[in-house]
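Throughout, read-outs are computed from the coordinates displayed, never taken from laboratory work. No experiment lies behind these values; they were computed from the predicted model shown. Cβ atoms are built from the backbone, for glycine too; each structure is taken alone.
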Structure P
């Protein structure tokens, strides 16, 4: 499991008291407010620690969302929720620094807390990959987390972004380009685990080559999605994607050469390895550029990882074998034309895991809903519409989330591939 992963910071938020006014106290209404507060606080605390148990995080997420959807979407038979715009929610954005966006909109809260969960999933996957000796079960957990993260981002974009009253600013986490980058990154990193497993289990060079190429293109797609955004916000992230793209392109050509060698096409194989040497030099150059760049996020350290350090010896070993066998047996001319890579893997490609909101909490019924009264902020009546939603208050800054650190292994894996899968 190649786990040198660039991670953007979690989003910061403020406490929400859920002190909704009631015409007359109703037991369910009081419980709804109380549980919204407690479940949100518990969830945010869990999300600050990448080592939190997935089951516990998802329990609090389900509990909180089952309550929040009543405010955001209403209950059956009530039409659009009268409670949607009663409270302000403040969230920073993962690449935009400490200034929060402020929306008086429970759908913004729904989107933001799910995005925070998706970011946590990728950090949880990285934490698993940073163990000294991750097992096959660990690899599957990390793989599942990355597929889940991709599914969350995809669902939010398709179902909820368009419901906001105000268009979010560029580079926010609701910017479709940022979302695409997160989806593509999660898919590509899950495929890294697939590649590591394929290498460790000795799958065919043609399959490994095609998986590596697909992964290279997925990272490139992520880079393309955000390259037009202010580079002071996303430049380092883009460089990480470019590095990963070129890195896996090199792996694709190395295994392409090995596949051609197995077919006794030594001349074509040597040409493929020559191309791998070019992309490997590009990988080294981009790696150095990435390390020097400033920007948000935890910096990956690929040069320290055995999977990276194994690439040059692997390339040399396969090329030397091609040259040796060509000189002793085949005597083929080295091709001027490069045999194209097999660009479609027969299996092993990753798709996002479906994400859906939980069912409405049983506390919500018409009596509990009707007990809440509106304040003077009533968007349905066009009062104060857009006045204090979707804006960025530059006078206010939120401290970064105190993300709990985890120890990254300094040990090399005990296998030939350098992949952290046994």
Structure Q
């Protein structure tokens, strides 16, 4: 029986990326980046106005209110091509390029433009008859309401790194730098095999002593979250010949084979014997863990094999801890661990003497802003209804317990 951390090390050692492919940007969400995303331009690409208003020289507004001659307009996508001189202003819209010679913007709300101002100015100076006049009501200062060129990012800067999962929030950034196609890790083909003479398809009515196959669709859903391409195989009864044939065929057509059930030490737990008869190398078969002690990891040919316990909660926990890790690693993920953090336990949690416990929990916050982990009421590793609302796993080291108010380590699932 090995610690779960040693199991992590073994899985990492045996997992290698499958390669890369190029996909359209719109199909990249949920995939793992296989290239660095680098800015090919400054953002913004020019000094940009943050406000609708007037581009001015700040020094012209020191004695505001002042009147300035409007000599043009700068709009988004259509900047003013001239150079601003002393005593001049340019109408400017949010997002537009700041004209040369301007060093500030005054908001529209602190300005006034009217025909009366124009008429009065024309009486004093006939050269303004084709222009307008704006009154700047309050002083502004240099760089006010301006986003400087490159303030957000400078051309050549790495924006996102190889190995990161692509999120919806990253798409705009990649599009801004011309990535219409993105290099991502290949998704592993994962065969999911449920074993047990008591298991029937989910569209069947269970007879006496039978249960529906809840593990396969659960594992397939988990795989969809971490990028694996699941193939749910036909259920195999507790029969050596059938199990041998199914495992051999699945291993020949997949990158990963996940088997649920048959990994303990009972009379009909056949998975490990069948794997060995096929020549599989078993790297570990017991983990110092609750739930999920009899988890198996090995290799048959080039295919990684995970034998997970048949009880649904054990299968869920061991998938999240172990199989998910390999699936992400095959895609080139830089971080394959569950996200960990800390929370305050809302109530007591019981550990075990010899094994580390991963207790399903709901996560919330209290009025003091603390993250709260509440152990869920569940009746053991077969209670998938109780586990259904789990958002995290509370880690309880072997030989210890958690009291209400204790700070505990959590793993997000």
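When distance in nm of label points 7 Å out along Cα→Cβ at positions 70 and 350 is calculated for each of structures P, Q, structure Q comes out greatest.
Ranked by FRET efficiency 1/(1 + (r/R0)^6) of positions 14 and 286 (r between Cβ atoms, R0 = 35 Å, to 0.05), structures P, Q are led by Q, which has the greatest value.
When helix-only ellipticity at 222 nm (-39500 (n - 2.57) for each DSSP H run of 4 or more, over all residues; to 500) is computed for each of P, Q, the one that comes out at -18000 is P.
Suppose distance in nm of label points 7 Å out along Cα→Cβ at positions 38 and 326 works out to 7.1; of P, Q, which structure was it derived from? Walk me through the intermediate numbers first.
Values: P: 7.1; Q: 3.6.
This figure was derived from P.
From which structure (P, Q) was percent of Cα pairs over 41 Å apart calculated, if the value obtained is 41? Don't skip to the end; give the middle numbers.
Numbers: P: 26; Q: 41.
Checking each candidate, the match is Q.
For FRET efficiency 1/(1 + (r/R0)^6) of positions 270 and 310 (r between Cβ atoms, R0 = 25 Å, to 0.05), which of P, Q scores largest? Please report the intermediate quantities before stating the final value.
Values: P: 0.75; Q: 1.00.
Once FRET efficiency 1/(1 + (r/R0)^6) of positions 270 and 310 (r between Cβ atoms, R0 = 25 Å, to 0.05) is worked out for each structure, Q has the highest.
Out of P, Q, choose the structure whose coordinates give distance in nm of label points 7 Å out along Cα→Cβ at positions 78 and 358 equal to 6.0 when calculated. Going label by label, the one that fits is Q. One of P, Q was used to compute relative contact order in percent (Cα under 8 Å, 6 or more apart), and the result was 16. Which label is that? Among P, Q, the structure yielding 16 for relative contact order in percent (Cα under 8 Å, 6 or more apart) is Q.
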